[in-house]
Structure I
Amino acid sequence: MKTIAIIGPTASGKSDLALQIALKHNAYILSLDSLSIYKEIDIASAKPSQKELERVRHFGINVLSPNEHFSVATFIDLYHDAATQARLNDKNLIIVGGTGFYLKTLLNGLSEVPPISNTTRITSATIMMRPEKAYDMLYKVDQTYMKEIKPNDTYRIEKMLQLYLETDQTPTEWFKQHPPKPFIDNIKLFEIEIDRQTLRDRIKIRTVKMAAMGLIDEIARLEHKYTRYPNSMKAIGIIEVLDYLDGIVSKEEMIELIATHTGQLAKRQQTFNRNQFSDKKVLSVAMIEKEANKIFN
């Protein structure tokens, strides 16, 4: 099995490129996308169509319900599943997605964490009834680590609290003694090269197309079924539609806001990729196809 990864900002053409390469080179696709992982969120996530999903086996798409929680560990499990199935079926693997953090974790690894006892879980649950108290307690003993966690990130706060209570070690101490191990090695990483104006134009066209495909109806159904509480309902492309449904913005303003916020996301993705992936090649779509031909042939 040979593996490549294709990254780039949203609307840069990653999914289409991955599909073409996969069809040509007998490969599966692993999607690293924080919205496509959800079932029923189809238009808002701009995930591949059902026909495209049938042409090439995809991992990481339509895995969870919109009200289910996931973490980076979910994507680690998805990678192991995809890699195992690829080896068993003599396939190559293409990793693609705009959420660079998940790919970074695959490349760098995760530190081992200890089993958490029921006693610790009960104690942490009691403390977490006041998350600000838990955060302050951890910040006092480990400012170095906790300054990287936002005070409203209750999921990570609880995980670090359980680690501290279980081991009697600060997160910094624990992770220093248990350094991460990479999940992937020997991988070629490519980033799609695209100029800002072209990207802005593509985002605007895609947003208008999403609205025409029934984006508003999709979000209305999701809200009725799952409410607005799940994290998935706070994504770009969803929160703007909810504002429209509330009468806060017009349909035209909704489309403009989605395009603007998506453009801001794309800029953040490009900044992350530039700062976090030193071994990548930044190439045009055509050049990435040529490089893939060399690797897979």
Structure II
Amino acid sequence: MAQHEKLIIVGSGPAGYTAALYASRASLAPLLIEGLQPGGQLTITTEVENYPGFPEGVMGPELMEKFKAQAERFGTKFVSAEVTRVDFSKRPFQLWCDDAHYTAEAVIVATGASAKWLGIPSEKAYMGKGVSACATCDGFFFRGVDVAVVGGGDTAIEEATFLTKYANKVFLVHRRGELRASKVMQERARNNPRIEFVWNAAVAEVLGDGKAVTGLRLESTQDGRRWVLPVQGFFLAIGHEPNTRVFRGALEMNEVGYLKVKAPSTRTSVDGIFAAGDVADPTYRQAVTAAGSGCAAAIDAERWLGEHGVH
């Protein structure tokens, strides 16, 4: 037998938890399916200094615990599981977490996006110790030191340019001899005296002393020779991937997989299903914008349920 709910929220970062807070305060008693990484990307972020209301900064996991506790206080129910299959072709909507079966009158998708990694063990070992996938989040911690950014698209140029506000020098490491970034962005980077290009090079290993990053071992993509680039920070800017695989064929997405919403609302291509946070936001990807869209999705869902006679 399926467990029926008025509203199911899929995903548990700032967007999911904020949607749960607003929905539970509206007496919708939502069920939140947390996913494999409860708390989302912020649980692997050490210190968050740009979330309003925390002048001294706050640890990412602690911030997410506070979000969750607040939603729980107003009656949100939580399931620690991952959605493995959906059927959004008719109402009530159906969701499965392996063998567990749920139905819902409305659904908010807040499954987020994941930064793409190079796939080398040392990058994970130094995550939060000098390795980051978000310059906007962590750039401030790299004042007056040398850092490297890997990537060749607009994101990489944006991150490198942003980091020049803090870092002494920014090395832009790219595996080819030319960038994929737009001409305007390329020009901006070339004219920035703090950015130095390292062409035809791949990152083979992140080096460190166990506590912090001390450099990168680079490998030539042309002749295979290796050398060490001494840096104190390493930023990955090879893109993000929205966590939408399970919704393929069920909801409309752009070519990369971000869910399409009918702005200025959070409505998706299926009436009664809403999207919030990074899963529908390839542009800003910040905790505070995710939380804001979680609030919007809950309000949209509450109004939609009201219009369809579900209170």
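A short reminder: the numbers here are calculations on the coordinates, not readings from a lab. Owing to the predicted nature of the structure, the values given are computational and were not obtained by experimental measurement. Cβ atoms are built from the backbone, for glycine too; each structure is taken alone.
Each of structures I, II was scored by mean count of other Cβ atoms within 10 Å over residues 124-131; the highest score is held by II. Ranked by distance in nm of label points 7 Å out along Cα→Cβ at positions 84 and 284, structures I, II are led by I, which has the greatest value. Supply the structure label, taken from I, II, corresponding to semi-axes √(5λ) of the Cα gyration tensor in Å with the calculated value 33, 27, 18. Answer for the origin of the read-out: I.
Have a look at I, II and say which one yields 3.0 for distance in nm of label points 7 Å out along Cα→Cβ at positions 52 and 76, as calculated. Going label by label, the one that fits is I. Kindly point out which one of I, II the value 3.4 was derived from, the read-out being distance in nm of label points 7 Å out along Cα→Cβ at positions 92 and 148. It traces back to I.
Comparing relative contact order in percent (Cα under 8 Å, 6 or more apart) across structures I, II, the highest value is found for I.
Among candidates I, II, the computation of FRET efficiency 1/(1 + (r/R0)^6) of positions 116 and 188 (r between Cβ atoms, R0 = 35 Å, to 0.05) that gave 0.90 used structure II. Figure out for me which of the structures I, II the number -7000 belongs to, where helix-only ellipticity at 222 nm (-39500 (n - 2.57) for each DSSP H run of 4 or more, over all residues; to 500) was derived from the coordinates. It must be structure II, since only it matches.
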